[in-house]
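Each in structure tokens, the structures are laid out below.
No lab work stands behind these numbers, since they all come straight from the coordinates. Predicted, not measured: the structure shown is a model, and the values here were computed from it. Cβ atoms are built from the backbone, for glycine too; each structure is taken alone.
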Structure P
Amino acid sequence: MAVEIKYSQAVRIFLKHLQQNNMTNRWLESFRQTLQGSFKRFIATELSIYPLSLDKIRSRYSKPRQYAFAYSLKRFHTFIQSNPHLCEASFGKAVARFLEHSKELCIATKRAIRNDVFKVVSFDIDDLALSYIPVKVIRDCMRGPSRHMLVRGKRFFKFLRH
């Protein structure tokens, strides 16, 4: 049976559970930042390419910043369309290939495009059903000792499983 709860709902339930079990505010905030920051970006790198929407960006950012996001997405989508074999790749691989082949862009522009693409994807992850989280993310979390982000992800997935 597929889990159809959204990622943002699952994170709220998990944090509420931790709070009810007397976790300190400092640790709660640390878990919240990880699950809504670096862990979401990690999930984003493993997702397969799908159309990105600027709808949430429009409601949160000023016009100049929206234009920057639109520029980044246009460049990225143009690259994906010119390389159809990347349509099945993960965002992480596609962005890495984009950065490799974008010799005409300066380093700051490449970094901005990468960050913009992953920020848009991470906004979409809030509405992502947990059943669509790539298996590689779960496998990486369930492995032995690793970075604190993956340890917290492991705790999150164990909570959801039980």
Structure Q
Amino acid sequence: MLETILHFSIRNRWLIVLFTIIVAAIGVNSLIKLPIDAVPDITNNQVQINTEYPALSPVEVEKQITFPIEVSFAGIPGLQSTRSLSRNGFSQVTAIFDDDVDIYFARQQVFERLSQAGDSLPPGAEPVMGPIATGLGEELMYTVEYEHPDGEGALKTDGRPGWQNDGST
């Protein structure tokens, strides 16, 4: 069988070259028309909820804000899992949904559960849903910049947020 193909290819080499050029042209044409992004987004459907409450430590944020928000999501249709991050005065809960769940439906479900969870949160804690974005689209980085670098010209008050009299923040 292999010998037959080789003999045919040698006897009809110009036909094989022409066939190869046609296949290559079809491939190049398909490549030009192929609608792919430089980096395809393969992340799942997710809704982020951010809550700022500056008066609490990470442990208190976890107990009083993050945990009640995560518990309120129990039973949402299509919810795969939740993950959270608790920092000084900041809570971030990410609800991850199945791929076939409409993102607007997911956000509506999260919004309804957040309104129910509001009673169990500390006074003044207001959870805010993040924008409609995927995990791959998270390019925003937070930076902290001081109005008075190195504390020069800053009002220094011990025990309050900001520069302290000993030079720390």
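Some values worked out for this structure:
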| item | result |
| --- | --- |
| Which of P, Q leads on FRET efficiency 1/(1 + (r/R0)^6) of positions 15 and 119 (r between Cβ atoms, R0 = 30 Å, to 0.05), largest value | P |
| Origin of the derived value 0.60 (FRET efficiency 1/(1 + (r/R0)^6) of positions 103 and 151 (r between Cβ atoms, R0 = 41 Å, to 0.05); candidates P, Q) | P |
| Mean count of other Cβ atoms within 10 Å over residues 79-86 - structure with the largest value, from P, Q | Q |
| If Rg and Dmax of the Cα atoms in Å is computed and equals 28.7, 93, the structure in P, Q | Q |
| Winner on relative contact order in percent (Cα under 8 Å, 6 or more apart) once structures P, Q are ranked, highest first | P |
| helix-only ellipticity at 222 nm (-39500 (n - 2.57) for each DSSP H run of 4 or more, over all residues; to 500) from the coordinates reads -22000; which among P, Q | P |
| FRET efficiency 1/(1 + (r/R0)^6) of positions 23 and 127 (r between Cβ atoms, R0 = 35 Å, to 0.05) derived as 0.85 - corresponding label from P, Q | P |
